[in-house]
Structure I
Amino acid sequence: MQTGQITSPHRSDTPFLEFRDIHKAFGKLQVLKSIHLSVYRGETVSLVGNSGTGKSILVKMLIGLVKPDQGDILVEGQRVNDLRETEWMPLRKRLSMVFQANALFDSLTVYENLAYPLRENDSVPEEEIRKRAARVLADVKLPGIEALYPSELSGGMRKRVGFARAIITQPECVLYDEPTAGLDPISTTVIDRMIRRFQRDLGVTSIVITHDLKSAVSVGDRIALLHDGVVWAVAPPDQILIDPDPVVQRFFEGYQMSKKILG
């Protein structure tokens, strides 16, 4: 059962993304049984759940990489389930995804990686590409690294370049797949602050898939818990952490214990 409501004054009450009765099976394995979730314009939702609950599958449906077996996916009221590939292109300019593995091209410099989506999908003049690249690298606190290759960067730096590439197209929505996976606590904090800053300064709508419950609490206006093929609970962090439902309590038990130990 979904609970809670938008409490931040910066969130709109208009849904930007909607999942309505989404089902998805792979052979006999029913991963998503009946997903209902709305993400509001300007909101960040942390999507959590045990491995195999379909978090990444759900988000990939938003950019046409996976199709639901049943139900409706809407972006600003437009049903996108059955779009042709050519129709997905303008929508993917509005929704940008940061993949867990960063998806950077190792053979290209940072600048060429950043320029790629602008050259691939838009007729952006090279001078404008240079300006945007410099701006987004400054946004992620990595100015002047255009000539470096991904292999010359640390894991945290590669994550930030992936973020820069996601926002260089000036999307309305950014989808993050495990943005802090494999990072040390300091780098994780940097990434969390960046997600919040992108929301605050750029007004982007976001879904953040994460197994890091500290990050989920830090960046999410609401947390949505996937369990047994449905959105079992969704609420602001302070509310979901005190939800008496046994499933919710068990899921957040480790986070609550570490919070008590660390103060």
Structure II
Amino acid sequence: MSHHIVEVEDLHYTYPDGTAGLNGMSFRILHGESVALVGANGAGKSTLLLHLNGYLSPGRGKVRIGDHPLSPKNLKIIRRTVGMVFQDPDDQLFMPTVFDDVAFGPLNLGLAEKDVEEIVQKSLEIVGVADLKKRPPYKLSGGEKRSVAIATVLAMSPDILVMDEPTASLDPRSRSRLIALLKTFHHTKIIATHDLDMAMEMCERTIVLHQGKITADGPTLKIFQDETLLAQSGLEKPLKMQGCPICNP
């Protein structure tokens, strides 16, 4: 299952205005892991995610997805392997109907229309919004848009699911439904989030980012019990732990 592995080595990135985004990150994520990326605003979470399927290219260092180093010639296979759900679903949904959005990727792979119809139906059923396939995306709620955005990624059958702030702007019920949905996926999952309660529920491993560097990488519960580490990274304990007499004696 080497094709499910994500490796980052000494990754650096500087934005065109000279702002340093990443300052030497290194880590390895194995098949089937669910890993949270946490940190304050500007820590480098989104910048890192955009390197994992080639939307950004390293200024220095290496990114490898399975057996394939990130390079222009490997972009097609890397983007088939790594499915990314953006923080704002509106960045992902641009077609006249939900069906068209979910069908866009498979059609561009050259699949037959009949096969694409089956893929779209299955993908929408998985995320529980098959009844929305004829609706225009701009008329959907935030939670519905998020589900459709995930469906567009699932339609491409990725091995690795990358998500940027998946619970942002969701109401409590939509958030709970999304977490339940993500728990059913057996993909390798990498989730950048400010929602530490979700991270604790979803991810056995957490990587803490601060100012473009990794300040901790280990078991989620152990990291979230370290108040000094969290404070230094601009974070607080998850709400569940703040009220727990065992976790917060």
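Suppose FRET efficiency 1/(1 + (r/R0)^6) of positions 78 and 222 (r between Cβ atoms, R0 = 25 Å, to 0.05) works out to 0.65; of I, II, which structure was it derived from? Answer for the origin of the read-out: I.
For which of the structures I, II does the calculation of mean count of other Cβ atoms within 10 Å over residues 110-117 return 20.4?
Numbers: I: 20.4; II: 11.9.
Only one of I, II returns 20.4 for mean count of other Cβ atoms within 10 Å over residues 110-117, namely I.
One of I, II was used to compute helix-only ellipticity at 222 nm (-39500 (n - 2.57) for each DSSP H run of 4 or more, over all residues; to 500), and the result was -9500. Which label is that? Derived from the structure labelled II.
Every number in this text was worked out from the coordinates using simple rules, so none of it is lab data. Treat the numbers as computed from the prediction; the structure is a model and nothing was measured. Cβ atoms are built from the backbone, for glycine too; each structure is taken alone.
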